[in-house]
Structures are given as C-alpha cells and as structure tokens.
1. Rank structures P, Q by relative contact order in percent (Cα under 8 Å, 6 or more apart) and report only the one at the top, that is, the highest.
2. From which structure (P, Q) was helix-only ellipticity at 222 nm (-39500 (n - 2.57) for each DSSP H run of 4 or more, over all residues; to 500) calculated, if the value obtained is -13000?
3. Hey, P(r) over Cα pairs in 20 Å bins from 0, in percent derived from one of P, Q reads 22, 47, 21, 8, 3, 0; which structure?
4. Out of P, Q, choose the structure whose coordinates give mean count of other Cβ atoms within 10 Å over residues 175-182 equal to 26.1 when calculated.
5. In terms of volume of the Cα convex hull per residue in Å³, for residues 71-190 alone, which of structures P, Q is highest?
6. The value 1.1 for distance in nm of label points 7 Å out along Cα→Cβ at positions 31 and 407 was derived from one model only; which of P, Q is it?
Structure P
Amino acid sequence: MGLVFDHDPCQCNNRRAMTQEVMQALQYELSIPRYLVARGLTKLQPHRFHAWISPLHLRAVPIPDLPGPEWVRIRTEACGICGSDLNALRGAESFSMEPYASFPCVMGHEIIGRVVACGKQANGIAEGTRVAVENVLPCAPRGITPPCAACAAGNYSLCANFANGHLAPGVLIGFTKGLGGGWGEFCVAHKSQLFPVPGDIPTRDAVLIDSLASALQPVADHFPPDDATVLVYGAGIIGLNVIQCLRAAGSRARIIAIGRHAFQADWATRLGASEVITRNLFPTIADLTSATIRKPTLGPPVLDGGVDHVFDCVGTPQTIDYSMRFVRKRGTVVVVGTAGLLSKVDASPLWFKEVRLTGSAMFSHSTIGGIRKRTYQHVIDLMAGGKLRADGLVTHQFPIAEYAKALTTALDKKRHQGIKVAFEF
C-alpha cells in the first residue's frame with residue numbers, strides 16, 4: 001500500500017495529490033515488558049531475532065505529513081539495517097539515549113529514495129530526484145534560530161537541541177516520531193538533509209553512503225600519520241569501511257584489522273588492511289608491534305608498547321577494555337561502535353598509559369585532502385571517483401514483508417556471511 005501520484009513532471013512546489021493515506025512500515029512501539037523480554041532472550045540467543053516478542057511490528061501506518069514548507073516526502077527505494085537498529089531491537093541500547101528518541105517511530109535511517117512531494121520552500125529539489133537522506137535532526141530541521149554553537153560551527157552531529165524545536169525528540173530519522181523512516185514506504189526529510197546520488201552509483205551500492213559517512217568522519221577527525229600503526233577492531237561493515245576510508249583519504253599507515261570470521265578477513269585485506277587477525281590477539285599484536293606482554297595473575301594481559309591508534313568499531317565492554325590494553329602509552333582509542341553500558345571495563349590502562357579515549361558521533365563536516373565539506377558529500381564524491389568501494393558489500397536484500405528473516409540474517413553474520421543487509425522497495 002502507499003501513495004499514488006500523477007506522473008506529470010513538475011517542480012517540488014507543486015505537491016501531488018494523495019489517493020491513499022497509509023503505508024506499510026516497520027513501526028517500533030515502546031513497550032517496557034517486550035523490551036525487557038527481548039533483552040533477556042538476546043543474552044540467551046544473541047544471533048536470533050524474536051519477532052513474536054519484539055516491539056517491532058509490520059503494519060499500516062499513516063503516511064507522514066510535511067512538518068513545514070522546507071520539507072520533502074521521500075519514496076523509499078532501499079534502506080540498510082544498522083548495528084544501532086539491531087541494538088535497539090535486542091535491548092542492548094543505553095537507557096540514557098531514550099530521551100533522544102520518540103515513539104512510536106518507523107525505524108530505518110540508511111535511506112535511499114526518490115523525492116515525490118515538496119513544500120513550497122524546498123527550492124532546488126526536483127521531484128523524481130534520487131537522494132541519500134542524511135538522517136541527523138539538528139537545529140535547521142527543527143526550525144531553531146539562531147542555531148546552537150555546534151550547528152553554527154558546522155558540527156551539527158553535536159547539536160544541543162535534539163529534544164527541542166517543532167519536531168518530536170530524536171537524533172535521527174528512524175528514531176523520531178512522526179517523520180517515518182527507511183523501513184517504510186515513505187518518510188519526510190528537511191531540504192538540508194538531501195544529497196542527490198549520481199546515476200552511475202547503483203541503489204544497492206548507494207545504501208552504503210550512511211555507513212561510509214559514519215566511518216569517514218572518525219577517520220577524518222583522528223587521521224593517523226603515515227608512520228603510525230593503526231588497529232581497526234572489528235571487520236563488520238563499519239570496520240571494513242574504516243579501513244577503506246583510511247586508504248581513500250590517503251593514509252599510508254600500517255593497518256592491522258581484527259575480524260571474527262574468515263570472510264571478514266578476506267574483505268579487510270581486499271579493502272586495504274596490512275594484516276588481519278582472527279585469534280590469539282595479544283601475542284599476535286605484541287609480535288606485530290614488538291610490544292611486551294605483561295600478564296597479571298588474574299585477568300587478561302596488557303601490552304607495554306602496542307599500536308598507535310585504535311578504531312573500535314564494535315563498542316562492547318570487552319573490545320573497549322582490550323583496545324586500551326593494545327594501545328601504546330599516550331595512544332588514541334576512538335570508539336566508533338555505538339557503545340552503551342561498559343560494565344567490567346578495567347580503566348587502569350586509561351590513566352596509567354594516559355590513553356586518549358574518545359568517541360565519534362555520526363557525521364557532519366570533515367576535511368579530506370585539504371577540502372572541507374559535508375561528510376555525506378565527501379562519500380558520494382569518493383564513490384563516484386572509484387576511491388570507495390561498495391560493490392559486493394551489500395550481501396543481502398529483502399522485501400519489507402520478510403523483515404524477520406532480514407533481521408535474523410543481520411544478527412547471525414557467521415551463518416549467513418552477511419556484511420550489510422538491506423531492505424529493498
């Protein structure tokens with residue numbers, strides 16, 4: 001089900017007539033009992049999606065209205081399944097993020113679609129344009145003027161107003177009530193969030209723009225010198241994208257990647273890793289960096305020496321704990337994965353080694369090759385120029401009706417050898 005529009009070409013200030021007012025979408029409705037049961041089942045069966053108890057349901061929901069004259073309506077063509085989506089469905093998100101979301105919401109934020117209707121002030125956007133939707137909802141989409149200090153400086157991923165303005169609270173489209181999301185037939189977006197996608201980038205590849213931007217931002221913000229040894233912890237889609245973003249941005253650093261599965265290791269090598277480790281982490285990293293292993297009576301070892309930079313693309317308590325053990329004194333650990341509660345993380349290496357531990361929040365502007373522009377645009381330009389690879393990384397696509405199968409595939413990477421799983425419309 002969905003909207004049916006006239007097929008006469010026109011500019012965006014001519015809104016199309018709707019003949020239907022509902023769409024099929026995967027809607028997340030906050031339910032504490034369902035959330036807690038899903039959280040418990042995840043601990044027992046971490047690689048399964050339990051549709052029967054999940055707060056996520058496929059249903060007919062209203063097509064979202066345009067919140068203002070600078071907004072457009074998007075017909076979804078494809079949308080990826082992100083690790084943050086899976087964490088929310090598994091009950092693995094931090095409770096502290098709840099005030100920055102609103103429910104019920106249609107999930108999905110890695111959106112590629114076509115513009116089908118526009119407000120009167122959405123100038124310069126033609127209907128039919130295929131776009132990537134940058135999903136962050138800072139001051140501009142929220143109608144807040146003057147913008148906060150972060151937005152004024154171009155660092156809108158650190159906006160002070162994610163819970164303010166005329167929109168419901170939410171950092172992203174896909175976790176915000178009333179805007180739709182990429183796991184539905186339609187969503188709405190502010191004109192500032194739209195990036196036309198060149199015709200030579202297939203939709204199946206374009207769906208990676210968001211995850212590539214999530215990798216390019218920390219790479220640009222924490223770019224290592226050419227003589228550095230960099231550890232990329234995790235060879236899922238974000239880790240693989242960090243590797244190729246380092247190379248696309250011109251890094252000649254030595255890149256050591258940690259992957260769990262052989263197919264991930266193969267991809268890491270193809271995308272530019274110097275070495276890939278799948279087991280025996282401490283002795284192998286010590287050997288590769290000429291570090292000394294210090295083994296306590298109880299607990300895991302720590303390295304004297306080690307790598308210069310770590311991009312932790314997993315974000316679990318163990319990977320953050322190990323990252324601080326792997327890095328050298330006054331080295332840098334960048335948490336790229338969406339970490340939540342960090343129970344049982346030993347902070348001793350943090351102060352003893354004077355480790356710089358920081359994070360990366362989505363994307364905004366970045367500087368690559370001396371050129372500063374929005375990170376989404378950098379990604380599109382690098383893809384169009386052949387410097388970022390997408391072909392083959394979207395390993396599975398599903399129609400929205402097969403959402404349980406799609407989510408199970410995304411969760412069980414070893415069995416399905418999945419890298420990026422996406423919905424197609």
Structure Q
Amino acid sequence: MPAVLDIRRIRTDPDEVKAALARRGIDVADVDRVHDLDARRRELAAERDEVRNHVKTVSKEVGRLRGAGDVAAAEAQQAESRALGERERALADDEAAVAEEIRQLLLRIPNTPHPDAPDGASDADNPVVKVVGFDPGSYQPHQRVPHWETGAALGILDNERAVKITGSMFVMLRKQGATLSRALCQLALDNNADAFEEIRPPSLVSSATLTATGQLPKFADDAYAIERDDLWCIPTAEVPLTSIASGELLDEADLPQRFMAYSPCYRREAGSAGRDTRGMLRAHEFDKVEILAYATPAEAPALLDELVSRAEATIASLGLAYRIIEICTGDLGQSHHRSFDIEVYAPGCDQWLEVSSISWFSDYQARRADIRYRPTPGDDGARRSNEFIHTLNGSALAVPRVWAAIVETHRNPDGTVTVPEPLLPYLRGATVIS
C-alpha cells in the first residue's frame with residue numbers, strides 16, 4: 001500500500017509538512033520520526049544493494065575458480081558468498097521492518113489542510129458561510145414539537161420495538177414514515193442522475209478497503225467488524241466507491257468520474273453514547289445517498305463547489321431552513337483536505353443538525369487505494385509521469401436528520417405532516433402524513 005502523505009514531501013521539505021499539520025493543532029513529532037526513518041531505510045537499501053552486487057561478483061569468481069580447477073580457492077570464495085548472502089538478507093529484513101514502521105506512522109498522520117481552510121481549534125471555530133430561510137420567530141407552537149413525539153403519535157416511528165429487536169440506538173420507521181425515508185433516497189438519486197453513475201456497492205468491505213478511505217486504523221472502534229471473515233459493515237458508501245478503481249491506472253481523458261450510491265450505513269459511534277440519542281438524531285444504522293468523484297488536481301476545486309451546490313439544492317427544495325459551514329483546520333477529519341457541512345434547523349428539537357458533509361481529500365485516499373491516472377501528452381507529444389487522482393465525496397442526502405427536520409418543520413396544527421412537493425411523486429399519492 002502506498003503512503004498516504006507523499007513521502008517525498010516529508011523527505012525534501014519536512015518543515016512545510018509540519019507547518020501545515022500544525023494548523024490542525026496536532027503533535028507533529030511523527031513527521032520528524034518518519035523523516036529520520038526514511039533516511040535510515042534508504043541507507044539500509046543502499047548497503048543491501050552494495051552487498052548484493054558484491055555477492056554477484058564473488059559468485060562469478062567462484063565459477064571462474066572452479067573452471068580453472070582451483071577448488072580450494074573456489075570454496076573459500078563460496079564461504080564468503082554465503083556470509084555476504086546472510087548479510088544481504090539481514091539488511092533486507094531490517095529495511096522491511098523500518099519500511100513497515102514508516103507505513104504505520106503514515107497511516108496515522110492526517111492529511112494536510114488546504115491553504116484556504118480556515119484556522120481554528122474545534123467545531124466552535126467553524127465559520128458560517130451561508131444561512132437560508134432561518135427566522136427563529138416564525139416557527140409556530142405546532143412546529144416546536146420534537147419529531148419523536150409526532151412520529152409516535154402518527155405511528156411512523158417505532159424506536160421502542162427497534163430496541164426490542166436489536167438494541168439501543170437503532171430505529172424503526174413504519175407506514176408513511178418508512179415511505180418518506182425511501183422517498184428521500186430516491187429524490188437524492190434522481191437529482192444527481194444527470195451526471196453521476198448509480199452504483200449499488202457491497203455493504204461489507206475488506207480491511208484494506210476501509211483503510212483506503214482513512215477509517216482504519218484510527219476509527220476501528222467506531223466501526224462494526226465481522227471478525228470471522230475480516231469484513232466490516234460500511235459506515236458510508238464513500239468507502240466502497242473510493243476503492244472502485246483501487247490498484248488501477250486511469251486515463252486523464254476519462255476524468256472526472258462521478259459515482260452515486262444509496263446504501264445503509266453502520267456506525268458504532270463508541271464515543272457518542274448518551275448524546276442526541278432520541279428519535280432519529282443519532283443511530284447505529286441509517287440510510288444515505290453518497291456522491292463521489294475521481295478528478296485531476298486541476299479539476300478538484302470546481303468539483304468541490306459542484307458537490308456542495310448539489311447537496312444544497314436538494315435540501316433547499318424540501319423547504320427546510322439550512323446553513324453551510326466550512327470546517328476549520330482543528331475540526332477536519334483524518335483524510336480531509338477541505339470540507340463543508342450543511343446543517344438544517346429542526347424547530348422541534350431547536351437544533352442545527354448536520355445532514356451533509358462534502359469533502360476534498362486531495363491525493364490522500366488515492367495513495368492508500370493506489371489509484372493513479374495517466375496524464376494526456378502535451379502539445380509536444382511528451383508524456384508526463386503517472387499521478388495519483390484526487391477524490392471528493394459528499395452526502396447527497398442522509399435520511400435520519402432530514403426526516404426529523406421535515407416532520408418538525410412541516411407539522412400542521414392538527415398533528416399531521418405536509419409532504420414537501422419534491423417528494424410527492426414517491427408517496428403513492430399521499431400529500432399529508434396522517
């Protein structure tokens with residue numbers, strides 16, 4: 001597996017890498033460790049190659065001496081060759097051990113943030129980029145009812161039985177609540193079908209696939225593992241979509257490539273016990289539509305804007321108040337280069353709820369997954385070296401919190417819920433959930 005940060009950056013300009021990572025507020029000692037280990041690995045490799053060449057020279061001499069009938073000298077040279085061979089193997093083992101230590105360190109070092117990513121220490125420092133449709137004084141008392149109360153009253157949310165069937169932090173939708181969930185996924189797929197290839201990926205992936213997107217090894221405790229088969233339940237369709245072309249060499253002419261997928265998502269969320277666990281706010285299993293792109297470095301910035309605009313347009317069409325925030329350096333995810341979140345306002349919960357995260361990963365994930373592209377030759381016909389692609393992804397729509405915001409925002413005085421117009425084609429003729 002290739003490194004995640006380009007080892008050449010650390011080798012040639014470790015101070016630049018450390019300065020970029022320091023913006024995240026993390027300890028950069030691992031960069032120095034990688035730099036020193038890389039130098040040691042190259043020394044071991046050079047010594048191994050030197051010994052290997054010596055072995056070849058001695059082996060030729062052994063053959064010459066045997067041909068000349070000088071058996072004693074040939075055996076002496078052969079003994080030296082065996083000793084050199086043992087030395088070569090020892091050096092190769094040492095180099096492999098250092099290389100593995102470098103790999104393990106690089107798997108834990110996060111991506112460097114984009115220069116335009118705002119500085120900050122935590123989510124409290126995330127700047128609000130845009131607010132649409134939010135007027136806290138405009139919400140009526142009937143909209144200030146939490147969705148879990150409305151859901152129970154209408155018989156469309158039955159978490160009590162979900163807990164009985166499976167356990168805490170699992171939800172069960174019923175009747176038009178289940179139909180609403182499916183409708184939201186179909187709306188997101190239809191809204192992006194003009195430019196994105198629909199995929200239905202496996203819901204179980206290998207450890208290598210989960211490592212490629214950055215979930216492993218750091219977030220192993222938040223994932224559901226099927227240890228008998230070395231498989232993992234996907235936390236998002238981003239995971240299998242990212243690895244569609246793992247180990248492949250693409251042509252620049254075929255980029256960008258766009259994929260979208262509906263999938264169930266599974267998250268243990270070990271650190272979230274007791275937080276926002278009522279209703280649909282936080283669950284171990286939920287449905288989501290993901291959009292993802294492979295791109296060249298030059299194409300990536302425009303694609304990031306496109307993914308944000310597409311996710312925003314779907315949320316805006318549902319008549320929900322929303323805002324867009326940019327993620328500061330101290331709150332960026334492990335693999336993220338630059339990120340934006342879309343949050344909707346849920347009047348019954350009186351909370352802003354994150355419903356979409358759109359991110360650009362630079363070549364960080366592609367290095368893990370080993371996805372490269374062959375640049376198109378220039379006007380002079382000269383070929384350039386193969387490069388790693390850039391990956392981007394976003395939640396086109398994650399069901400639970402959008403569902404909650406709809407049930408609260410569009411609740412009527414009689415306790416029914418008006419179906420937003422874009423969802424009407426999917427509700428089997430119903431205009432109101434009652």
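None of the figures in this text is laboratory data; all of them are computed from the coordinates on show. What you are looking at is a predicted structure, and each value in this text was computed from that prediction instead of being measured. Cβ atoms are built from the backbone, for glycine too; each structure is taken alone.
1. Sorting by relative contact order in percent (Cα under 8 Å, 6 or more apart) in descending order puts Q first.
2. Derived from Q, not from the others.
3. Q
4. Matching structure: P.
5. Comparing P, Q by volume of the Cα convex hull per residue in Å³, for residues 71-190 alone, the maximum is at Q.
6. P
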